[in-house]
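Next come the structures, one after another.
Derivation of every value follows stated rules applied to the coordinates shown; laboratory data play no part. Quantities reported herein were computed from a predicted structural model and do not represent experimental measurements. Cβ atoms are built from the backbone, for glycine too; each structure is taken alone.
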Structure I
Amino acid sequence: MNLGTRKLFDRAFTALGFGSIAIMGMMLIIVLAPIVSKGVSAIVFRSTVEHRKMLYSEFHRGNRVSLEKEIAASDAARRPVYEMLSEFEAELGLMDEDKQQEYKAKLDQVRTAIKALLGPLPGESEPALTRFKYGQNRWEKAEEKLKELVYEKQWDYSNPDIAAKEYFVSRATAFEGTSLVRLFPYVEKNIDKMLLPEWTFYWGFITDSSVDSHIFGGIWPEIQGTFFLALGAMLFAFPLGVIAAIYFTEYAREGFITSLLRSANSTLAGVPSIVFGLFGLAFFINTLKVSESKSVLAGSLTLAIMILPTIIRAAEEAILSVPKTYREASLGLGSTKWNTIVTVILPAALPGILTGGVISLGRAAGETAPIIFTAAVSVGSAIGLADVFSSPTPALSWNIYNLASEHEAAAEIRHVQYGMVFALISIVLMLNLSAIVLRARISKKLKG
């Protein structure tokens with residue numbers, strides 16, 4: 001191959017490499033951009049007076065005097081709405097029976113929409129569920145509920161050849177000629193005065209526990225549970241992985257047993273994570289009975305088994321990358337083999353070992369399947385260190401799935417789902433970044 005052809009190939013491969021990096025960066029931005037923007041909206045958003053009521057009532061947070069003034073102003077703007085409802089109910093009693101039946105069903109829809117927007121109507125008993133005690137906490141959700149109040153969704157089935165088309169009609173037309181027709185333009189015009197929206201930085205989304213299955217509150221139990229499970233997994237897996245790697249690289253002789261162990265380790269690395277979850281349930285809970293049922297301990301042990309092959313492989317590669325001259329020099333000075341491993345080889349291999357460990361820690365934090373059967377619950381409070389041996393815990397990975405697919409109000413709490421995803425990605429990125437920084441510092445220290 002002549003020099004010109006070689007340069008051409010070098011430039012082509014360089015361009016291909018830069019192009020691949022650019023494409024990966026663009027794909028990363030495409031994936032992360034909506035997660036970041038919608039995740040941040042869980043913390044920074046336009047809150048209503050209902051949100052401030054909730055914070056004061058449920059978390060005892062806020063200025064009571066300022067809140068009372070806001071509630072008084074909000075109630076003054078809402079009073080005409082309730083008066084219009086009462087006036088129409090009195091008018092309804094004077095109508096004939098057919099008209100009453102026609103309007104009662106429509107009035108129930110209006111009342112339901114108003115309660116969803118503004119909270120319980122005056123004179124009603126306090127609802128049992130927290131979600132029904134308050135109106136809309138977030139301004140963007142309030143706008144959606146306002147549309148449901150002012151407009152009625154209908155479907156056009158006139159063309160049998162195409163699917164029915166959705167369209168909206170003003171709900172006021174259904175009450176034409178009655179006193180209630182004034183309610184809809186009034187609410188639409190004065191919704192700002194009724195809910196008093198203002199921009200809020202809700203740091204409690206990170207530090208508060210959830211209220212009423214994440215309708216209100218924050219995700220602190222999920223964050224704490226994720227750290228407990230991931231750190232617990234590393235507590236078991238990291239020492240065992242490093243010891244196993246030392247055995248494979250320094251003590252094991254090549255043979256059938258060693259080959260079998262290496263194959264088993266490689267096979268475990270490719271086992272689907274759901275299998276580890278079932279194994280953890282069968283072995284750690286049902287057989288060893290490390291806990292009566294789900295617990296952080298059982299989940300951590302299951303995650304430890306799952307990430308163990310990765311730690312072993314990373315530690316092996318790090319140890320094998322240490323130059324043989326280090327061993328020879330140490331042994332030549334009279335040091336024992338074990339002392340050489342502890343004082344020479346492991347410190348030199350430490351950057352690679354730690355990098356593999358922290359990457360495995362990030363994987364443990366993001367896994368869902370292994371903890372479904374062993375540790376995770378959908379709703380729960382933050383647990384203490386003393387409870388990890390017997391109590392299950394919420395975790396970000398499991399709760400993201402649960403809130404997005406199984407929660408009865410999944411469409412109403414999209415901000416919580418994206419907030420959890422953003423929190424989980426941030427945790428994993430911080431762990432990986434810490435691995436890079438730690439490796440760089442240790443490598444610099446070793447170089448002197």
Structure II
Amino acid sequence: MKYWIWPLGCQMNKSDAERIEKILKSLGYKKTDDDKLADLIVVVACSVRQSAIDRVYGKFRWWAKRQKKGELIAILTGCVLDHDIQKFKPKFDLIIDLQEINKIPKFLEQTDIKFPKNYLKIDPDYISKYQAYVPISTGCNNYCTYCAVPYTRGREKSRPSKDIIAEVKNLIKKGYKEITLLGENVNSYGLDKKTEIDFPTLLEKIAKLTESGNPYSRPWIRFTSPHPKDFSDELIEVIAKYPNVCNQINLPVQSGSNAVLKKMNRPYTVAQYKNLYKKIRQEIPDVSISTDVIVGFPGETKKQFEDTAKLFKELKFNMAFTAQFSVRPGTAASQLKDNVSQLEKKRREKQLTSILMKTALDHNKKLVGTIQKILVEKYSKDHWLGRTEGMVTVRFKAPKNRRLAGRFIDIKITKAESFSLAGRI
């Protein structure tokens with residue numbers, strides 16, 4: 001029996017998929033990279049954006065035929081709103097909450113293998129041999145009005161720090177080169193448990209595990225995604241202090257308008273965000289800062305959008321992930337009138353991308369002529385691809401048979417583009 005897992009959305013869903021991989025392999029299933037060859041399909045879906053849900057519907061044009069013939073079992077889990085679950089019920093053989101993936105063996109009539117009730121205690125089967133995601137919490141307490149996460153994953157629950165540290169130690173022992181700590185609000189870790197340490201302390205403990213030795217063998221430590229309201233001075237100090245904690249931060253702003261931020265239930269002002277941004281730039285040398293932003297939020301005027309464009313020009317982000325607002329049923333924003341046209345949302349997204357291309361290019365030009373340590377990821381067409389500590393993709397020439405994937409190497413940067421670099425060994 002062959003299985004195919006399809007994780008959609010963020011890194012958390014990809015990490016969850018690795019725990020499902022462990023279950024299925026323990027049951028004797030063999031992995032396939034082709035859903036057309038699979039006897040069992042597991043979709044780790046994402047209701048955060050409609051586009052991800054639409055992709056699942058598209059797949060059923062093929063899957064439904066095989067289901068009717070008894071050739072395919074389809075399971076749905078992940079970050080899924082009740083609204084989407086109701087629509088998917090006729091299509092999937094099993095819809096199961098992530099918290100209950102330990103019940104998959106029973107559904108598949110294999111009850112002799114037991115897994116922990118707490119799904120985060122299931123040892124993952126990591127997809128990569130050198131990059132790993134380590135969830136430190138799940139769920140969220142913020143209830144941003146546009147976001148589905150509190151309704152799909154529930155309230156924030158911090159994983160025991162001893163379990164996190166044990167997992168990281170195991171990854172270091174196995175020679176992993178990049179470890180990313182995950183949470184919907186990663187820097188509020190521990191606040192839900194009086195007996196637990198806070199995020200800066202956890203990050204420092206992990207950094208100390210890997211601070212000694214050859215810098216080309218010790219792993220990079222990353223984390224995502226933090227909330228500006230919980231980004232403390234102590235966290236900035238830890239990032240600045242330890243060279244193995246990457247000088248790369250995703251700091252979601254979502255809007256450059258105070259009025260829109262208030263409607264989004266984002267509890268900070270533009271001025272507070274800018275002060276934090278500038279403090280990070282000042283305290284952490286060569287830091288790369290990316291952001292998330294939503295365009296076309298209900299009621300967003302052209303003037304309010306221009307405030308966001310102005311913020312982009314002023315702060316000069318290294319990278320930004322722009323999303324056009326889409327209604328998520330059941331969220332507070334779904335009660336607001338979605339009165340910005342799709343055409344206008346596209347125009348606003350295009351305008352921000354245009355600004356970003358200029359600021360990102362300016363940042364990347366500063367790297368031309370420098371030697372950058374990169375983590376090589378794969379060979380594509382006629383060149384290798386890797387990423388800098390600041391998460392910029394670098395392409396370079398080298399023989400395909402050199403087996404560079406998963407290694408740190410030095411590259412001299414020879415050319416800069418807005419979203420990538422080129423160089424040579």
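Work out the source of 44 here, i.e. which of I, II gives that when percent of Cα pairs over 31 Å apart is computed.
Values: I: 60; II: 44.
Clearly, the read-out refers to II.
I, II: which one has mean count of other Cβ atoms within 10 Å over residues 298-305, as calculated, at 16.6? Checking each candidate, the match is II. Name the one structure among I, II that relative contact order in percent (Cα under 8 Å, 6 or more apart) of 11 was derived from. Matching structure: II.
Assign the value 10.0, calculated as mean count of other Cβ atoms within 10 Å over residues 10-17, to the correct structure from I, II. Structure I accounts for this read-out. Can you tell which of I, II yields 1.00 when FRET efficiency 1/(1 + (r/R0)^6) of positions 210 and 242 (r between Cβ atoms, R0 = 30 Å, to 0.05) is derived from it? Label of the source structure: II. With distance in nm of label points 7 Å out along Cα→Cβ at positions 90 and 178 computed over the structures I, II, the top value is the one for II, the highest of the group. Can you say which of I, II returns -21500 when helix-only ellipticity at 222 nm (-39500 (n - 2.57) for each DSSP H run of 4 or more, over all residues; to 500) is computed? Derived from the structure labelled I.
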